[in-house]
Structure 1
């Protein structure tokens, strides 16, 4: 195993890819029905998932850990699969994809400002927001196909958080002194809050239809950041690789 301990993550991502291949896709032929406001929200999230990951892969390669670089490529493949699933879900509901949206362009530029640490911090914001969003879609859509797709994506996003925590912990540990490390994570919490408020406002009508008010959405995401901050700062806390899955569940 490499010094960074990512060989196990590489095996995990490969096992997940094999599992997806065995399970196959949902039954798109059953179709999906949602209000327009939720379809528009899903269109914007689909755009956000639909990147090639080249910038992150380049930074992972430069980090000098071959296992981590391979794990990042497999992570990117999972995100691209999310974009594929959402595109097919939109098609099942008779909805087109969209090429881009201004909020996604801002997010991508922010990720590329600095090095791997900033890239991971921004990615972690997206993962935390996505976990709460896809949980809302899974639980509140009232459509079986939509719930199944959201459940699949949600399960992946929940696994991605400890993966990024593992590498971010090592990156933050390079900062000189615990006060500076704590300050960095406090600033990150501010970034999470700003992004979450933006998503809550931008997707508020859809979230409302899904049974999650703007205030609750923000509160839930921010509550989940506390454990993430401690996982990054507390180097004695184990960050276990998730156990392989045996199925997909929409509950």
Structure 2
């Protein structure tokens, strides 16, 4: 890539970020103040405060919006990346259809169950087969809710169902297969410890969980089910935030 091309890419990226920030901040300002967004070429121009109380309110609200963008815009960028890959998966799911997606899930997790039937004791096979069945149903429900539910239902249900379809069978397989423990259960324990020490400190939730529960056996499956639901909501909200920053072609451009 030539130096000119790299410079153009950087300029384009910086310009896109500036456009996003100006658009979002203008929308924030218009919550309370008129003529703030996209007024650069307007005959009337952008509204400006004329009195000291107006100036205090205006620039105070301006500062709050700027600080909020510093925190939220990086999340919106992650949301844009998530939306890109989610749209790829969604287009694949659309081509396959509900039956096709369910069939793929049956094949993938059916093979895992078959391997468990051949290699593991009966009880271990039953646990993996049950988790695989839940994953197949979750994959089908994720496709149905994404296709017919609209954006709110997609965030509320489709993303958590999809994450459950991905995470649950490997975790259950690790519970009943000692050789997989270092690759699934030990990192899960480290993740749980980090969440307790850094996220669930609010309201002493971490103390309550440590006093009343132990992370062993089925608690790992429960933990990953909860993680699937919350991470699905998290990524769904990031995509929604990305749609506010840069609406997808399906949503139209909201100025």
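Since every read-out is calculated from the coordinates, none of them should be taken as a lab result. These figures come from a predicted structure and were not determined experimentally. Cβ atoms are built from the backbone, for glycine too; each structure is taken alone.
See the values below:
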{"quantity": "helix-only ellipticity at 222 nm (-39500 (n - 2.57) for each DSSP H run of 4 or more, over all residues; to 500) derived as -27500 - corresponding label from 1, 2", "calculated": "2"}
{"quantity": "Parent structure of the calculated result 53, 39, 31, given that Cα extents along the principal axes in Å is the read-out and 1, 2 the choices", "calculated": "1"}
{"quantity": "Structures 1, 2, by relative contact order in percent (Cα under 8 Å, 6 or more apart): label with the highest value", "calculated": "1"}
{"quantity": "Structures 1, 2, by distance in nm of label points 7 Å out along Cα→Cβ at positions 169 and 185: label with the highest value", "calculated": "2"}
